[in-house]
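Values quoted throughout were computed directly from the atomic coordinates according to the rules given, and no laboratory measurement underlies them. Just so we're clear, the structure is a prediction, and the values are computed from it rather than from any experiment. Cβ atoms are built from the backbone, for glycine too; each structure is taken alone.
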Structure P
Amino acid sequence: MSSTYIVEILFLFLGLIFVVDSADPSRFKEAKDELFGILASTEMSRVPVLILANKQDIECAQALETVSNELQLFSIPEQHKWKVQPCSATKNEGIVEGLQAFSRMVKDHKKEKKP
């Protein structure tokens, strides 16, 4: 699946959910580059962003602050509302909370777009 196709799918949902492997710091730069590349596209302008910091249940997982700093999340352009959510997909921890926050951000985004 091409990244263009993915961006088009995400645009239909008016937001971006980005999952990062918190236990693999060797790929943080790649993840950061992908995230900011997606956000730079005109189709993704202003959409809310949920970053799921996955594998927080694993001992070698990086702390949320480390993940945020390495991905330079505080450099996400101001027009994007965003949240980073610690989670464990295998233990189903943090997923619901993240999706609830994402849902609120999408609803707010839709309200802001209305004339």
Structure Q
Amino acid sequence: MILAQSIGWSQDFTVPTVTLTDTDSDNIVSNSDVVTITATFSESMAATPTLSLSGITTDTLMTATASASVWTYAWTVSTSVNSVTATVSGTDLAGNNYSGTESLTLKSSLYADVIH
């Protein structure tokens, strides 16, 4: 007796999404503050995602958490910061690159009340 067996597979073409959050309640930071930026992806990431802070660092490796979809970066604020935008990049387990525009902006307390 021969049994027919069907083996199915599917390709994942879904691009991951991300939500960025941080530990600063108002996104106005002061010198020497340590702000943890968290990237929560919609699915597990294959390799370590990277974070860029405008004018400070580019493609810095994030730190893993207990979940392969949640990554963090601890940033110590310096006095030279006026405003910083954080962005991330990464690739999911199927090889799909995150290509969204999610960002997070943090401003220095020294410049937060200045009217331009």
Structure R
Amino acid sequence: MNRRSDRGAVTVEAAVGLATLVVVLVICLAGIGAAVAQIRCVAAASAAARLDARGDRDAAQAAVADMAPDGASVSFSSDGDLVSVTVSVAPVGMLSGIRVSGTAVAAQEDRGD
């Protein structure tokens, strides 16, 4: 083998390896960001469902505004004596094409009427 033909091969391999490592790291960080957004949506939906079950929809919406990621949307529904709250958001960054959400259900409380 001629040493001249191998010159720079290690440099090229290192550059390709480093670029691949950076891409994998960015994808992992985007996935972690999406997981955090999903956990925040679940927590916000849970708090909002409990408040809505007590009959306090305004406080439920305020809880979602405080706890959910920026730009999150919330939907309320009820079926008999159950209320359901879904909070969803599109994470920012590389994974902005997906939506993550969290849903919680709570039984309506007697209001003593």
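Thinking of P, Q, R, which structure, once helix-only ellipticity at 222 nm (-39500 (n - 2.57) for each DSSP H run of 4 or more, over all residues; to 500) is computed, gives back -13500?
On the way: P: -13500; Q: 0; R: -18000.
Going through each structure in turn, the value belongs to P.
By the measure distance in nm of label points 7 Å out along Cα→Cβ at positions 54 and 94, tell me the structure among P, Q, R with the highest figure. Please list the in-between numbers first.
Numbers: P: 1.2; Q: 3.2; R: 4.2.
Biggest value here belongs to R.
When you work out distance in nm of label points 7 Å out along Cα→Cβ at positions 30 and 46 for each of the structures P, Q, R, which one comes out largest? Each step should come with its number before you reach the end.
Details: P: 3.4; Q: 4.5; R: 2.9.
The maximum falls on structure Q.
Rank structures P, Q, R by mean count of other Cβ atoms within 10 Å over residues 14-21 and report only the one at the top, that is, the highest. Walk me through the intermediate numbers first.
Numbers: P: 18.5; Q: 15.1; R: 10.1.
Largest one: structure P.
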